[in-house]
Structure 1
Amino acid sequence: MADLQRVGIDLAERSYDILIGPGLLGAADSYDGLPRAEHALIVSNPTVAALYGDRLAAALGCRYPKLLRLELPEGEAHKDWPSLNRIFDALLAAGCDRKTLLFALGGGVVGDITGFAAACYMRGVPFVQVPTTLLAQVDSSVGGKTAINHPLGKNMIGAFHQPLRVVADLDVLDSLPPREVAAGLAEIIKYGPIADGAFLGWIEEHLAALQALDKPALAYAVKRSCEIKAAIVGRDERESGLRAILNFGHTFGHAIEAGLGYGAWLHGEAVGCGMVMAADLSCRLGLVEAGYAERLRRLIERAGLPVRAPALGAERYLELMRLDKKAEAGAIRFVVLEAPGRGAMREAPEPMVRAVIEAHSA
């Protein structure tokens, strides 16, 4: 394919490629080189399955004699144990063995829960990510983090389990509503302040094209985002240090999602607002200038994302953030901007965190 771009993640025997381009989902050669098996299972949700399920099944049909399909309930609220068990039920009922491949056809919820099921079933079976949202293509489908939510915290139950391949078809983004596009832009924007200042400037210049789903702009944004994430994951697969910077905005953002109830805000919306708060915290810590934090806030607002957090109260925010996976011995740790284009992990004085919450709560 002339427009195909490829980004590799170097993880020794767990290395794999991210394929990026138009028309990939239904192209049989997108799946060349994957292991053959008697069974495969496509996991999706009703909306995505209606749009793309038959197309993916047709591309896979000749490879897997017993191709199964499962639709899970839609939304972050259903990234839970009952949905996970539905995958196990389908696999066990069909007599699937440990060579069975799972295909995650959908956004971040489907990708996370399918990957976690693959990590657990028979102590690990292979899976492939076929992300259908912008957010999933630039973030959640890449890197092997899989999880379900717990009522007390987002993504608290999961495993690291790398996919065999990521197939990011840019054409499927045409079906996204503007709110989902904006949510994906949040994760694209994130890569600039933590790792690539020039990319942040490029996003500012090309934001309108990205919002209009211009294919050349999308191709570059998805590829550059995946390159940055691949480089970080290749150095720190299990988030023992460097990889944590990919969570810029997520400590505040996850608290927003859990505090409001999963699904009230999209993940990217919560991350966008969380980045505004984290940039302000970085400024208060004396790490970046106020003008840089304001520059980031303006870009996030232009992208159609919320820049005011819900009024949950400082105590509730702190309670939820203490359950964040980056917390240690009850101390909340934040991804902050050590300098423009460079993220880092820091603790912050509680009064300062309270001040940030109060300054940005609606």
Structure 2
Amino acid sequence: MQRLRIELGERGYPILIGPALLDDPAVLAEAVAARDVLVVTNATVAPLYLDRLGRSLAGKRVASVVLPDGEQYKTLDTLARVLDALVEHRMNRDACVAALGGGVVGDIAGFAAACYQRGVDYVQVPTTLLAQVDSSVGGKTGVNHPGGKNLVGAFHQPRAVVTDIGTLATLPVRELRAGLAEVIKYGLVADAAFLGWIEDHLDALLGLDTAALTHAIRRSCEIKAEIVAEDEREHGRRALLNLGHTFGHAIETAAGYGEWLHGEAVGTGMLLAVDLSRRLGWLTAADVERVRTLLARSGLPTVAPVIGAARALELMGMDKKVLAGRIRLVLVKQLGEGVVTGDYPADALAATLEAHFGAAA
């Protein structure tokens, strides 16, 4: 097992990475101090891993709530089901919520933990690559709104993240590929050498090679841990981790939640970000083609849906990085160096949107 730590003072916590961690009571005992535990999972993950987690939590009072699977269920109504379960099972402030699943489960469970009795412990037990490298780490929780992605939520740090890489063996290939988009993101914004490593080891990652996956997960979490420790609530540098997300969230909202996987939309969104970076003179056409090739090799979509530049801009205007009416974007100064900026020509952004989304819907 490998161990990292998010350094946030009293709110700091470990990230535990390795095979078969779900079956290790000692690991779960370290992560879950509470006597009472509500496991939040979904209909896909529950038959695979709920019993295994329950056995490793033997000796505790464990209840569970099984949610429907899909981004379209990341809503306030689904959140209410988790809160109802906490009340039904008479969980108190010393209880713990365990999020067993992917990013949707983790975001909902974490938000419920943040809200219930003004905040209870929760642990992340991510079972998708996207959750293992990104959404389980850093304390962002929340749900979607018809007007935009993740508009309702809270910062609430987990007590621990338990990453059992063995769960990726049951992950659908499409979900695995979507998770790779977030791995590629870390290379683009923070580590050019890691980006090259991904290119060299992509076949091993897609083939679920344990050593390759462990390195990719660890390095992604190292980058995120360092950035979150510096900027927990995204007032500055942490926004770098949203490369591709402003464009990607517009895709998800316009297409309807669940039509595009989050990682798929982020991957295509990164293409728009590097395209705009090229228009600003920061990247070359060869750089953009390198990113496009890597995304295509990963099996990710590289063509955005035709929703129209005006509609895309409208949806991007609801992004949480908008300040004083100005859309701040995460762009790429050079491969391996991201930048958050609102200082770009409006016509350059318009050209990127029209090239990818179409001039009209």
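Please treat every number below as a calculation from the coordinates, not as lab data. Keep in mind that what you see is a predicted model, and the values were worked out from it rather than measured. Cβ atoms are built from the backbone, for glycine too; each structure is taken alone.
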Structure responsible for 1.6, with distance in nm of label points 7 Å out along Cα→Cβ at positions 38 and 78 calculated and labels 1, 2 on offer = 2
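Consider the structures 1, 2: one of them gives 24.4 for mean count of other Cβ atoms within 10 Å over residues 190-197 as calculated from the coordinates. Say which.
Working: 1: 24.4; 2: 17.2.
This value belongs to structure 1.
Comparing distance in nm of label points 7 Å out along Cα→Cβ at positions 110 and 278 across 1, 2, which is largest? Let's see the in-between values first.
On the way: 1: 2.7; 2: 3.3.
Result for distance in nm of label points 7 Å out along Cα→Cβ at positions 110 and 278 over 1, 2: largest is 2.
Out of 1, 2, choose the structure whose coordinates give FRET efficiency 1/(1 + (r/R0)^6) of positions 6 and 350 (r between Cβ atoms, R0 = 35 Å, to 0.05) equal to 0.15 when calculated.
Values: 1: 0.15; 2: 0.35.
Working through the options, I get structure 1.
Say we calculate FRET efficiency 1/(1 + (r/R0)^6) of positions 86 and 270 (r between Cβ atoms, R0 = 35 Å, to 0.05) for every structure; which of 1, 2 gives the highest result?
Values: 1: 0.85; 2: 0.40.
Between 1, 2, the highest calculated value is found for 1.
Given structures 1, 2, which gives the highest value for distance in nm of label points 7 Å out along Cα→Cβ at positions 30 and 310?
2
By the measure distance in nm of label points 7 Å out along Cα→Cβ at positions 22 and 318, tell me the structure among 1, 2 with the highest figure.
Numbers: 1: 5.3; 2: 3.4.
Max of distance in nm of label points 7 Å out along Cα→Cβ at positions 22 and 318: 1.
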